[in-house]
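Any read-out appearing in this document is the output of simple, stated calculations on the displayed coordinates, not a laboratory observation. None of these values were measured; they are calculated from a predicted model. Cβ atoms are built from the backbone, for glycine too; each structure is taken alone.
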Structure I
Amino acid sequence: MTTSPSKGTGRPDQYKSKEGARLPSVTTILGRFKDSGPLMHWAFSQGKAAERGEINRLYDKRDEAAEIGTLAHEMAEAHIHGIDPAKLLASYDNLGEDAIAQARQAFDMFARWCEIVKVQWLHTEVPLISERLGVGGTVDAVALVGGKLSIVDFKTSKGIYADYWVQCAAYADFWEEATGEQIEEVHILRFGKHKPEFEHQFRQGYANEKRAFDLMVDLYTTMKAIK
């Protein structure tokens, strides 16, 4: 990486059309159709842990796990912009040495991936509007991965799920609408919550994912009109 990528304005509080109308976000649309089963299972397990005295409040374990993944993600962002990731560690002095070591291990795997695929980061945190769909969203990163123009999305989670691919496809659609540039691949980079994990998956064809998002937007808009 010879130059630091351009950095957008990040995720705005509101997305607006050219006419100034407030627009829903990609994550709002996806959240309306998200399977709540895993969330309910997590809440049940947290309740049982509280009964056993293992945690004092509902989000204790989730917050600890999220901080490990969040730190690894922030180290990755620093690396992308040419900043020494080690400088971030001082702001996480509330985490134990083991948690920091796990985050560093996950980051090292990410850095190794960058070397292997010779990724060239072009843009990060780019807010976009699809006037066609009337939806807004912020792309984590646009990069050349193996020489192919790609959307790259970062996740901190236990796995890579179907709605993640729909989200990436939506961002690819938004980018093409805004710039006229054809996205060749979509990539997901996942940092683990409970373990020092780094996972990469990508897709070259995502027409079904694009269609799924279009249908979600249509149903979301229809249901809102019914209300």
Structure II
Amino acid sequence: MNKVNILLAEDDPNLGQLLKNYLNARAYETTLVTDGAQAMKIFRKEKFNICLLDVMMPELDGFTLARGIREIDPHIPVIFLTAKNLKQDVIEGFKSGADDYLTKPFSMEELIYRIEAIMRRSSKRSSETAAEVYAIGRFTFDVAKQLLTWQDQSHKLTTKESELLELLCRHRNEVLERNFALKSIWIDDNYFNARSMDVYITKLRKYLSKDENVEILNIHGKGYKLLC
């Protein structure tokens, strides 16, 4: 099995080195940088499987860095490591493309668990061979390619957007239970992951808004329903 290459951006050199040593000891290949601009420069040159990003960094903050990384590779998993745990910061983190969010201080074992869970999901998706294509009103959604197409315009979805839209398509015109979706995609149905899913639902609604006959409804106390 090939090693997982991690880009670790952490401006605290002591914590950064501690994390790097621990990850390397667990057989991960880890590149440590101490500011966002340096992280962006290295990401453009090298291939990584996952990014661990501090939020408060010099030159380029973690949120801005994540958005830049997503422009280059919409599918690479991103975990934020931060001392900030205000609700608006969590929401901003998921809006900028986070797959997960760890608040400092955190245990090393928890970090490893989060990395392994995300990499399992990524590996499962990449190994799937069925190339399903859904018709969503006048849209087409290619699951394998993660492409949402309207007329002659295609939009590349992120992995989380694609996974959530696929679940909605499988349960079209039925209720997709909120906890089922959270545990299927995020493994854990905690507050932070629930807020993340809300952000992605908002994004999917925006993408699908071109077709007035397509709608994602909130079903109070239950979940969501894709009508098309």
Structure III
Amino acid sequence: MNRRAMLHVSMGAGVGVLGTGFLSVTPPDPECATPLQPSGPFYPNRNQLDKDIDLTIIQGRDERAEGDVIYVSGQVLDDALKPISGALVEIWQANKHGRYHHEDDPNTAPEDPNFQGWGQVRSDEQGCYGFKTILPGAYPVDDDWTRPPHIHFKAAKRGYHELITQMYFADEELNEVDRLLLAVPEEERDKLVVSLGEGRPEDDPGAQRGTFNIILQRVARG
């Protein structure tokens, strides 16, 4: 199955400890929940021992992942903008070269054996979560479609509708022609696009930070 077919199929279809150094809170837009996006074909289908909040290094290895380090953090809130504690937040993404750590990815770009590729964490009492990762590369779906750099997110807690979405990066030219991002109503796209800013003194040298808040909708009870 080629990448385009895998992506269209996907459209139908151990937890880390949160450190305070990851927390960064920006008030969310209360107008609507975070827009949905397809999970893509490369959600991990095999468990792995290391799926903590630092995707830049794998336990037991000394070498770190290739690429520019970024910190992504935010809050998980309900549709009344109240923090949701204990929500499971997952991310998965391509490496620096645009290749996923997934056996079904046909991309011939280089693999990075030191990139974790998938992480999990539960939101704290204030709904905060955070990950340390690398800026993903773009990847080709086919000859006329290259996806912009993005990170896949899944957030879930009992009593709320599970959310699957994707986070994009500001000032990426490929955002302007990406079919999945353009499928989101124009007035809601900004909710999925994050601007990276300067990191904190305690961060890796040269690292950048971005804030991505997640708003879940409660399950209606009859």
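Values as computed for the structure displayed
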| quantity | calculated |
| --- | --- |
| Highest-scoring label, criterion being distance in nm of label points 7 Å out along Cα→Cβ at positions 115 and 147, among I, II, III | II |
| Distance in nm of label points 7 Å out along Cα→Cβ at positions 91 and 211 derived as 2.9 - corresponding label from I, II, III | II |
| Origin of the value 17.7, where Kirkwood radius over Cα pairs in Å was derived from one of I, II, III | III |
